[in-house]
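Take a look at the structures below.
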Structure P
Amino acid sequence: MRALITTGDDDLLRLAEVSDPVPGANEVLVRVQATSLNRGEVVRAKNAPAGQQVGWDVVGVVERPAAGGGGPAAGTTVVGLVSNGAWAELVAVPVDYLATVPGGVTAAQVACVPVAGTTAFRALALGGFPVGKSVLVTGASGGVGHVAVQLARALHMTVTGLIRKPETSPGAAAACHHVVRDISELQGPYDHVLDGVGGEVLTRCLEVVRPRGTVVSYASTLMDPAALGPRWFGAHVGATLRSMLIFDELRFTQSAASDIATLCGLIAAGVLVPHIDVEADWSRGGELARDLLARNVTGKVVLRIGPD
């Protein structure tokens with residue numbers, strides 16, 4: 001089969017022939033139709049030696065059901081995630097990490113769901129899905145942030161989005177009740193904060209969280225340390241800082257199926273609209289991965305996988 005593999009140089013990715021995966025007893029073999037790019041896996045690809053397979057999000061048709069039973073039948077269109085190797089024609093996916101794609105939903109739409117959508121869903125869940133409360137989402141125009149904003153609005157939260165250039169992301173900006181360009185503009189207090197930036201942004205998030213509120217840090221693109229002020233504990237009694245790495249979170253809970261199914265249902269209902277900036281053939285994977293790292297795209301990049 002063909003797969004996108006790392007080049008070990010500035011090209012990042014290239015198509016190559018690799019061995020077919022061998023599914024375990026609780027894995028289905030999926031003929032992949034689409035995937036999406038996430039910054040974390042692209043960074044991994046950039047830092048990997050030549051010849052490695054990467055990728056997390058999988059959308060396609062079950063070619064071979066799980067030998068152990070309990071999963072979807074052959075011919076079922078599914079969406080799921082794996083810890084590695086999704087950018088390929090065939091992928092073995094654990095049955096607990098996939099869901100059936102509902103009718104009326106496109107492969108491109110659900111390709112945005114597995115990692116970015118589940119991260120947003122779980123980050124809100126760690127705050128108890130605070131219905132009617134105030135929420136701050138940093139990086140609100142990104143793959144995780146844009147989903148989080150829409151989920152929060154569906155829960156009748158008042159949403160503030162931190163978007164550095166809202167004019168280049170009008171859809172994401174319009175989904176927020178309030179938009180700020182710079183952390184100095186954040187006023188608060190906020191009941192729940194989702195941060196995927198880290199560094200000084202996380203420091204500011206900790207300053208504007210409400211007492212007994214929650215800050216969830218799910219990623220860090222800034223390598224500078226975050227800090228607590230000298231009177232932080234007295235000013236934020238009962239506040240919680242939670243770290244969350246989605247694959248560690250899923251290993252702990254042992255399942256992503258219900259999260260993914262819920263997100264797919266919200267897409268089918270028109271409540272959740274994935275922000276797709278680029279949809280292209282996977283032969284452009286290296287080029288688009290470089291664009292993602294250079295922040296030349298906003299929203300999600302979806303790759304169509306299949307025969308030429």
Structure Q
Amino acid sequence: MTTLVFGHKSPDTDSTGSPLIWAWYLKDVKGVDAKPVLLGQPNTEAAFMLQRWGFDMLDIIADVEDGQPCVVVDTNNPAELPANINDADVQAIIDHHKLVGGLETRGPIDITIRPLACTATIMYDLMGDDAARMPDNIKGAALTCILSDTLEFRSPTTTDRDREVVAALAADLGVNVTEYAAEMFAAKSDVSEFSDAELIRMDSKEYEVDGTRFRVSVLETTAPEIPLNRKASLIETFKTVAAEDGVDEVLLFVVDILREEATLLVPNDLVKGVAEKSFGATVTGNSVVLPGIMSRKKQIIPNLKV
């Protein structure tokens with residue numbers, strides 16, 4: 001039975017590229033029948049990566065069957081995975097997020113969770129000498145994943161190892177990192193064709209803080225004026241998305257990659273309180289700028305208070 005490799009719902013670049021990388025490794029190096037799949041439509045940067053490196057669009061699955069062999073990458077949170085995940089045959093987890101708990105497996109499995117900025121960096125290290133066997137398109141996917149998750153090394157999650165792997169991959173591919181990252185971020189910033197609800201869900205995760213369930217959404221962009229010009233309609237859509245997704249509130253952070261700051265949209269007193277308690281902000285309108293806030297994983301989620 002084919003082993004499915006997938007990341008989290010609302011797939012970003014890492015959750016699109018890492019399944020490609022690990023499925024290649026399982027199939028071409030380990031001789032395991034493996035297939036990369038997605039749990040939703042990839043964001044614009046991930047779609048750019050697929051086109052840039054010559055990949056076909058991956059199949060999107062809604063759930064997994066009982067006993068389906070699978071490898072979970074870039075998450076370990078059941079809320080971000082198929083509803084039937086605990087009845088599947090999860091064989092491994094490769095991740096760089098905090099351990100959430102709640103996943104059940106049929107037996108002992110390989111779990112690798114390391115404090116690096118990107119799952120692709122972990123995979124590069126797990127492969128050891130076999131990483132040199134990666135074809136150029138897989139190397140390109142890995143390079144894109146790491147540059148995306150580190151925001152070209154601007155994110156506080158960036159480690160020396162992430163930088164080293166990027167340098168090695170870029171040298172192998174003959175890619176200028178600065179120029180390539182600019183192409184990536186331009187693709188990520190092109191969100192004009194997406195509806196407000198699609199923007200809110202594009203890069204979002206569910207988290208509970210003291211009994212309040214949030215959809216924490218991040219839009220990383222070099223053109224923050226594009227989503228911020230839609231601030232009123234985005235805020236109006238928060239209620240609809242929250243109701244449809246079964247959460248209490250939406251938190252939307254527009255991250256300005258170049259200015260290294262985030263703008264949090266503030267629709268009500270609950271979110272105003274979150275901004276003030278979590279980030280020491282002073283809120284006077286329906287948005288607030290948070291200097292230096294770049295990372296949901298390291299700076300936003302750990303600090304959330306209600």
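Looking at FRET efficiency 1/(1 + (r/R0)^6) of positions 62 and 198 (r between Cβ atoms, R0 = 41 Å, to 0.05), point out which structure of P, Q has the largest value.
Q
Out of P, Q, which one gives 19 for relative contact order in percent (Cα under 8 Å, 6 or more apart) as computed from the coordinates? Display every interim value, and only then the final one.
Numbers: P: 19; Q: 14.
Of the options listed, only P reproduces it.
If you rank structures P, Q by distance in nm of label points 7 Å out along Cα→Cβ at positions 94 and 182, which sits at the top with the largest value? Don't skip to the end; give the middle numbers.
Values: P: 4.5; Q: 3.2.
By distance in nm of label points 7 Å out along Cα→Cβ at positions 94 and 182, the leading structure of P, Q is P.
Of the structures labelled P, Q, which one yields 3.3 when distance in nm of label points 7 Å out along Cα→Cβ at positions 54 and 174 is computed from its coordinates? Before the final figure, lay out each step's value.
Numbers: P: 3.3; Q: 1.3.
Among P, Q, the structure yielding 3.3 for distance in nm of label points 7 Å out along Cα→Cβ at positions 54 and 174 is P.
Quick one: helix-only ellipticity at 222 nm (-39500 (n - 2.57) for each DSSP H run of 4 or more, over all residues; to 500) came out at -7500 when computed from one of P, Q, so which one is it? Walk me through the numbers on the way to the answer.
Numbers: P: -7500; Q: -11000.
This figure was derived from P.
Where a number appears in this text, it was derived from the coordinates with a stated rule and is not lab data. Quantities reported herein were computed from a predicted structural model and do not represent experimental measurements. Cβ atoms are built from the backbone, for glycine too; each structure is taken alone.
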